[in-house]
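Participant: These are the structures, in structure tokens.
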Structure P
Amino acid sequence: MADQPKRTFVFDFDSTLTQVEAFEELAEISLKNDPDREKKIRRIAEITDQGVDGDITFTESLMMRLKILEAREEHLDLLVKRLNRKISTSIARNKEFFKQYAADIYIVSCGFKEFIDPIMAKYGIPPERIFANTFRFDRKGHIVGFDRDNDLAKPDGKIEQLRKMDLPGEIHVIGDGFSDYQMRAAGIAHKFYAFTENVSRSNILDKADHVTPSLDEFLYKNKLPGAISFPKNRIKVLLLENIHPDAEAMLRDEGYTVETAPKALNEDELVKAIKGVHVLGIRSKTKVTAKAIAAADKLMAVGAFCIGTNQIDLDACTKAGVAVFNAPFSNTRSVVELVIGEMIMLMRGTVAKSNAMHVGKWDKSASDSNEIRGKKLGIIGYGNIGSQLSVLAEGLGMTVYYYDVEEKLALGNARKMASLKDLLRRCDVVTLHVDGRAENKGIIGDREFKMMKDGAVFINLSRGHVVDIAALRKHLGSGKLRGAAVDVFPKEPGSNSDPFESPLIGMPNVILTPHVGGSTIEAQENIASYVPESLVSYINTGNTNNSVNLPQVRSTEMKGAHRLLHIHANVPGILARINSIFSKYDINILGQSLKTNETIGYLVTDIDKKYNKDVMRELKEIGHTVKLRVLY
């Protein structure tokens, strides 16, 4: 960076270089056996905030806290060990930056050298570059005070300390408190960066030259070398359709910027909303069309917080190099339990009896009431849900038959049927568990209902468009079918405030549920964990092993390397061209993995840390390149 002006970096310590305030940690140690420990620790935290926010002078804050602490010299070693475990995440991640730029880095803190010096030594910062307070001890090693002549023990001490240091070049201050901002306000620092990774103080955010949620952001903003190529806080996530808050919390904890919307968006709304978005999270109602993908200028991944992905144009995503992830197993049990509950209710005639009682009719009889034990269950679609249903139903004493267009291994004593017709004619209960592909539209209609046994029960918890609803109503009304349970519909309301309309409304032998087959607390929690884990793994490491559309690649993180992701059209010669560029610039390849499908190639390459940045330009210029990313 020869064209850059000389820069000097001044860091705060508490809540910046560490995740915590050192005095609060020291209180945990020194007050361990104090009966009023919790009360005193809360009071210390209050005093710390008052001092940091400028409500009281630092000298007052320091004296008040020391009096409460009752700390001894022996506690400081324990404090150093605790603080070493609580270094700010992005600081620890960028340890090499501190070592590489140690000559330009200073620590100016109202903390104490007794615990700051040993911690920062591991980051290559010597004691002479650390300006902080010092304790005073009595003969028994009790901390009884501090050096009151030290500028940093006085009000506005950081201003005076920095002025005396007379540092060269532009002075950039990175901290989280009012005293850090004061150095900028006094005109002795050129820029102030409000560091918000651990704590965000509203009274300084609008005063900062730049708000930096992590050291990665600071390094990126100043074009300094960092452990990752793109700050996580700049990765924008948009979550639609009331996705479980655990997913939002997990993505925020990872450092991403997350926005949410409670409802599905139509195509035009999504086209507007998706601009600038790196990760899109949806459930079943938002349609991610080719038009929306074309409008997505930064999109890296789509997370479907549900089982199916038929609402997503996978071809458009693949061609654009956008990874798609879903939750194929997370709500399986919830759907299966609802199916079992509904077929028991329908076979017992419980729905009709319940409806009668609601209008004052008492019908205590065994008429139209049967056990499911010994009955024949027909499962159409023997995937994750169908196969688990098979096992549980057999455990309840049912004989299980299944039909699937793909070859599936039978579980337990389930029997595969050669045709859909054979299954429909044989079974007392028929339940649908197919996916949403276009070929499945209308697979159950008037002809198929006629094939079913008289008095059979029909259940659909798969997709709305796979059943002819008018035909279902006809055969329910005629008595051909004993009853039905339907959870999914060809046309569903966009939100809970919109009305629901269906020909099945009012039919006494029908259980209607509002697409809640997988909507249990347990299932939503599982989905809220599974999908974000896949998204985070892809964004942070490039792993695609859970993607439904990109070639499956899983590579372990390699220390001391840069990882490049190159997504390209699956045409001959791309790998050779990429490697010829690496060879041209004498770049050592430490590891490489290429997988392809019929559309694209996905290449993960780990290269030596030192490389000519021009290589990125040439890699982007390779014909048929779809996306190029540098992860770290």
Structure Q
Amino acid sequence: MISNTRKRYSPSLGLMTMLLCTIGVNSAADDTEWSGFSEAVTHYRDGPGLSKARVGFQLEGLKFIGDAGIFSNFSINGTLRLSYDGVYDLNDDEFGDEAGGPIILEGGLVNTPHGQGFVNGPVVAGALGLVNNAFADPAVLAMTNPNQGLRVLGDHLHPQAGGVGFGVPVRPCDTDSRGCLRDYMDADKDELAAPEIFSDRLDFIRELYIDGTIPLKSGQQIDVRLGKQQVVWGRTDLFRVLDVINPVDFSRNNIYDELEDIRIPMWILHTEYRMGSNEVFDDINLSMVWNFDKFRPSNLGQCGTPNAILDAGCFFRGMKNLWENGGTVSNFAAVPDGAGGTLPGLQTTDFGPNQIGIRNVDLPDWSLSNTQLGFKLEGVIQDFTFSLNALMFRSHLPSLRGSDFESVNAFTGESAVFDHLIAFDVAFPRVKLLGGSLDYYAQSIDTVFRMEAAYTSGEEFANTIQPRLFSESDVVRYVIGADRNFFMRAINKNRAFLLSMQVFGQHLLDHETQSAAFGTIGMPDWEENWIATALLKGWWMNDRLSPQLILAHDFRGEATTVEASMDWLISDNWQFIVKANVKLGDKQFQFDDCRTCNPWGPFTATPAHADPFQSGSVGLQGFEPLGRFRSGPIGMAQEEDEIQITVRYRF
């Protein structure tokens, strides 16, 4: 059965069909070109073993029509892609129906299985004399949230060592629906294994657009591209500054696949007014991008999949499970210190439903106001190429907005809105971007220097100081890079090597942190950080053999990726690629985890709270969950060393 959600997207394809049928065609040429490839991709990861066994097929077509109504050079372009990843069947005890199992959670007094927290309803009621407490009863948890198919949050990265931990369901959502976020991270096994085939957004249509040129009497022209497409606004590799029109599928291979392969095409109108040269510019044009598709976030990966960037999918799924079903959280409640006080965050605690976790995902419905609009002025002056960019869009990355909705006080059973409570809605805020780029080609040294910068407002970040545990910050991002061809005659006297280097910087202009009794509170994201990358690529055997080395280093995250690869074009049809992707660095960052945020004072207060009825964190630190923002995408993948092999047949 096709759901109503799926039906809503068919008009996009219908719009394209009607457009093609209503254009008057006076064909001067009728040429069709086809190309494509089939491939088998296998990844093997140290520890879990097989992490990808994908077979895929891609077909690209171009039909050149020529003159069509007001258009010249009119053409229809399309790319279809299908794939199937067998890892969910071949390694199902890691990534499929048999993944996970029963877990034991750490507590300062005693380690306890999930669902049998040291602090449960009867214990709290007896100790505090409360008759209306809403802590979960172990017998109820055993039915609503059983101890099976689970992993401990972050257990593949670090041991439980005094921080927050809780059970995370890891099986596909048709096998285990616990913690699945509707329409966001709720893929079943078929959707994970064959995302293009089972997508409700026609993802098997990788691209489908028309190209045409409207010639003007002045000799200038307007280029029009309408349909499902990628719009490339920037020149950076791995990390995007201006290139933010399309969301990205990080579940495919984290940040390490080419952006061309992991951008998610959208239904877009892209026009360029080409004005040509004048007294100042060698070339100048103005472009407009209107993304009129329904909003779509980046795919971060779902918990239980081989690639889940920042391990965010596991945090989200575990938190959603806590809200819906209740569960056990390690090292949460306080214990007596033997001197009439308490020590915070040492006991496992059983929470009931609607107390902590993620309540809802706010994915915007389609409306004209929710579409995205951007403009770019681009020009050439001698050896300089520049652009000025402006864009209104929604963030493709989620924001966790602390509760402005009712939840249940576990101690009293009261339903109310509580400040500093770790209960969230997921949102995708509106963002404004202003930026630009500048390229300079230095002929004397055969080097291209690249610069991009963007200023955004409206982005949201976690912040444990604020009552809703998030705040906005303006952000400056930039890239400075250089590309140079050079010879190493001793190695290859006939072919130059390519060296490409860049530094990506990010600065949060409204960053906020404070010192508290037990550590720093505020925004876990670094106020400023830099990631440097370098690529060295060479060619042999008439360019059929191409080794490549990529390095990426996160300075504040203290993590490095090294990827060495060999690309061998065996014949005009057959291609073989082997890669070794290795992560270096084992830094484990801790940050305020909000165990001492005191949302239910005086019951959750610590001796460090001057007013036991006043909410607010006093900074008890842990690895989970906010240390991930300090580790970054490279540091959070430190246990994902892989050998990657691709065999491709082109036709």
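Any read-out appearing in this document is the output of simple, stated calculations on the displayed coordinates, not a laboratory observation. Predicted model only: the values in this text are computed from it and were never measured.
Participant: Quick check: 40 is what I get for percent of Cα pairs over 45 Å apart, calculated from one of P, Q. Which structure matches?
Facilitator: On the way: P: 40; Q: 24.
The read-out comes from structure P.
Participant: To which of P, Q does the computed value -3000 (helix-only ellipticity at 222 nm (-39500 (n - 2.57) for each DSSP H run of 4 or more, over all residues; to 500)) belong? Intermediate values should be presented prior to the final figure.
Facilitator: Details: P: -10000; Q: -3000.
Comparing all candidates, it corresponds to Q.
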